Structure P
Amino acid sequence: KEHPGIKIDVSVYSWKDVDRKVAEMVKAGKAPDIAQIGAYADYAKDGKLYSADQMLSIRTQANFLPTLTDAGKVDGTLYGLPFVASTRLLFYNEKLFGQAGLDAPETWDDIQKDATALKAKGVEYPFALPLGQEESQAETLMWLLSNSGGYVDDVGLYDIDSAQNIATFSWLRDNLVGKGLTGPVEPGKLDRAKAFEAFTNGDVGMLNGHPTLMEEAEAKGVKVGMVPLPGAEGPTKGSMGVAD
């Protein structure tokens with residue numbers, strides 16, 4: 001209403017496709033004015049993006065949380081602007097847990113025990129583990145953080161094969177995936193959207209997710225419980241935040 005002469009054309013793509021689609025547009029000389037993508041460092045280095053300093057006042061930039069804007073910087077310059085953020089939690093189906101006589105998990109061992117009981121009750125996805133192309137990096141990081149690991153070490157260097165990370169993946173392989181507790185679709189082929197859809201249909205016992213899942217599930221009559229991400233020894237002290 002404030003700018004009636006401006007027309008906005010919106011194109012929506014899945015997370016699996018959006019980076020590729022934008023790359024095709026850029027190559028064809030038809031780059032979008034604004035894009036919500038994850039892969040933009042190369043565009044910044046090639047001088048194809050406006051920096052925040054060129055678009056926003058200092059006052060506006062100061063209103064962003066540094067922990068969110070730091071992720072949008074390339075070589076110290078801010079290009080990616082956060083407009084929505086969420087904290088990830090473990091969500092569980094209260095009805096399925098009640099039928100199995102279970103309490104919400106606090107540790108990895110609790111997850112395994114609860115998932116085993118849910119499987120015995122015929123739950124299709126005792127623990128949905130979406131490690132497919134859509135958002136595997138976030139699901140992976142949640143698990144790494146819950147065992148005091150992560151993608152980088154204390155000085156910011158990549159440390160994917162740290163002892164903590166190896167222990168995390170070994171536990172997932174041996175105690176969830178290997179025991180058939182993650183459902184009929186292999187985790188590497190299960191995308192987040194499909195896992196969330198199964199949860200809202202009442203077919204998932206528990207999974208890691210973001211707050212909008214609660215509204216989507218309850219809109220379909222699924223009662224949702226939420227707890228901090230369980231850790232190897234107890235509830236994870238920190239949490240993973242995601243900004244788009």
Structure Q
Amino acid sequence: PALRVTVRRADGRPLPAATVTLLDSAGRQLSRAESDGNGVSEFLSASGGEFLLVVRHEGYLPQARTVLLQQQPAPTVEVEVLVPGAARLSGVVTNATGRPVEGALVTLTGVDGAVAASTRTDAEGAYDLVDLTVEDGTLAVFAPSGRPIAIPVTIPPGGKVRQDVEVRGSGVVSGTAQTPEGWLIADARVSLHADGVEVAVTRTDADGAYSFPGLDTGNYTVVAVGYPPSQTEVVAGNGETTAEPLTLAHDD
């Protein structure tokens with residue numbers, strides 16, 4: 001009887017150029033072939049019996065399975081072998097303050113838009129996508145109370161790639177800086193603090209306005225300061241003395 005083996009990726013697509021080895025029940029190699037463009041390889045056996053198939057391909061996990069060939073009635077036995085990928089994509093999802101994001105949906109799609117793998121981040125914000133066959137794809141992250149983000153990724157066959165992701169929230173804090181009389185103050189330094197830690201800084205514009213976009217939900221403190229002190233040395237005479245100009249500027 002003849003044996004026709006079709007090698008497929010985990011997503012069902014044919015896998016060409018896979019090495020398929022046929023062994024007898026004692027582990028002796030009887031034949032070896034390479035799958036064609038349709039993932040197919042064929043073997044001829046003079047007798048029936050139990051055989052072992054071993055399938056290997058770079059970037060994929062090797063597979064082995066037993067095959068029973070009988071003299072009758074079928075002249076050709078069809079066997080399909082699914083070969084999962086060996087590549088891995090992992091990383092950590094954090095928010096703008098560096099905190100891990102738990103429960104974010106992480107999805108990898110191929111160039112054809114089909115979903116190759118999907119998972120959710122754990123309590124540490126970590127995700128791990130395994131047994132991948134996608135080489136070029138898009139990593140999409142959907143975080144609670146955050147803006148969706150998509151990142152192109154390249155994963156070599158059998159490779160292990162780390163891709164950390166920072167997601168930004170959808171909240172915005174904005175306002176103005178002004179004097180007690182209501183005069184708007186331009187170029188004031190405005191910082192945003194969470195739990196006593198500075199997480200963002202900006203300057204007011206010509207209209208005294210500032211904005212902090214991409215924030216997670218929570219409590220923040222906004223701190224505004226003017227220019228730090230500036231000084232120059234001057235010696236006064238009997239008449240009018242003009243000092244050097246005082247330069248007002250922020251330290252950062």
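Every number in this text was worked out from the coordinates using simple rules, so none of it is lab data. These numbers were taken from a predicted model, which means no experiment stands behind them. Cβ atoms are built from the backbone, for glycine too; each structure is taken alone.
18.1 is what came out when mean count of other Cβ atoms within 10 Å over residues 5-12 was calculated for one structure; which of P, Q is it?
Comparing all candidates, it corresponds to Q.
In this comparison of P, Q, the computed figure -9000 for helix-only ellipticity at 222 nm (-39500 (n - 2.57) for each DSSP H run of 4 or more, over all residues; to 500) is attributed to P. Here mean count of other Cβ atoms within 10 Å over residues 101-108 is compared for structures P, Q. The highest value is that of Q.
Between structures P, Q, where is distance in nm of label points 7 Å out along Cα→Cβ at positions 45 and 141 highest? When distance in nm of label points 7 Å out along Cα→Cβ at positions 45 and 141 is computed for each of P, Q, structure Q gives the biggest number. Name the one structure among P, Q that semi-axes √(5λ) of the Cα gyration tensor in Å of 36, 22, 17 was derived from. Only structure P yields this read-out. Comparison across structures P, Q (criterion: FRET efficiency 1/(1 + (r/R0)^6) of positions 53 and 133 (r between Cβ atoms, R0 = 30 Å, to 0.05)) gives the highest value for Q. Among the shown structures P, Q, from which was the value 28, 13, 11 of semi-axes √(5λ) of the Cα gyration tensor in Å, for residues 21-92 alone calculated? Label of the source structure: Q. Each of P, Q could give relative contact order in percent (Cα under 8 Å, 6 or more apart), but the derived value 13 comes from Q. Looking at distance in nm of label points 7 Å out along Cα→Cβ at positions 29 and 197 for structures P, Q, the greatest value goes to Q.
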